[in-house]
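Colleague: Structures given as structure tokens follow.
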Structure P
Amino acid sequence: MLVTHGPYLWVRHPFYVSVALLILAVFGITSNGFFLLAGGVVLGLIYVRTQKEEELLLSRFGDHYRAYMRRTGRFLPKLL
């Protein structure tokens, strides 16, 4: 079953968005460049992972997931 309500109504990967916000918060609190660099690496890996996940979701849900992709953003809500 494809879940499209709750936080999934706005973005396709809300968990990864929360991880990105956590990384930014840790950097903001510590003001340590290491956390910014390590966080950038983690965010890059998350981006690659979501591409693979979306390929699997497309193969599983097909046109329903394509329509969902048109309605929602991967990490940020679509404004239009």
Structure Q
Amino acid sequence: MNFELIPVLSGILIGTVVSLSSSRRSLAIGSVLTVLCGSLATFMSGEYELSWGYLLVDIAQSLGAAFAALVVVRLLRRSRTVS
């Protein structure tokens, strides 16, 4: 199984859900969830045995994907309301 997809796909899912929510608390919860998903991917793949730097890479992938999804969904929602 390719564990490199886990942080990216989970980040996209989390970013989409957070962008559809109007609560400020959801942004904080989404941030924590992306860190957890990135950490989970590192531990599931066993990369932490090689270097703990992989933990930072997987967390960054998850956060980046979540942020990108959040921006895209908000832009799409905004363009629909303007039209």
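Laboratory data are not the source of any read-out in this text; all were calculated from the coordinates shown. This one's a predicted model, so the numbers in the text were calculated from it and none came from an experiment. Cβ atoms are built from the backbone, for glycine too; each structure is taken alone.
Colleague: To test your reading of the models, identify which of P, Q gives 15.9 for mean count of other Cβ atoms within 10 Å over residues 7-14 when calculated.
Modeller: Details: P: 15.9; Q: 21.2.
Computing mean count of other Cβ atoms within 10 Å over residues 7-14 on every structure in P, Q gives 15.9 only for P.
Colleague: Follow-up question, since we're still on this one. Suppose helix-only ellipticity at 222 nm (-39500 (n - 2.57) for each DSSP H run of 4 or more, over all residues; to 500) works out to -28500; of P, Q, which structure was it derived from? The partial results should precede the final answer.
Modeller: Working: P: -23500; Q: -28500.
This value belongs to structure Q.
Colleague: To test your reading of the models, identify which of P, Q gives 50 for relative contact order in percent (Cα under 8 Å, 6 or more apart) when calculated.
Modeller: Numbers: P: 50; Q: 46.
Traced to structure P.
Colleague: P, Q: which one has mean count of other Cβ atoms within 10 Å over residues 31-38, as calculated, at 19.1? The partial results should precede the final answer.
Modeller: On the way: P: 11.9; Q: 19.1.
Source structure: Q.
Colleague: Assign the value 14.1, 52, calculated as Rg and Dmax of the Cα atoms in Å, to the correct structure from P, Q.
Modeller: Numbers: P: 14.6, 44; Q: 14.1, 52.
It was calculated from structure Q.
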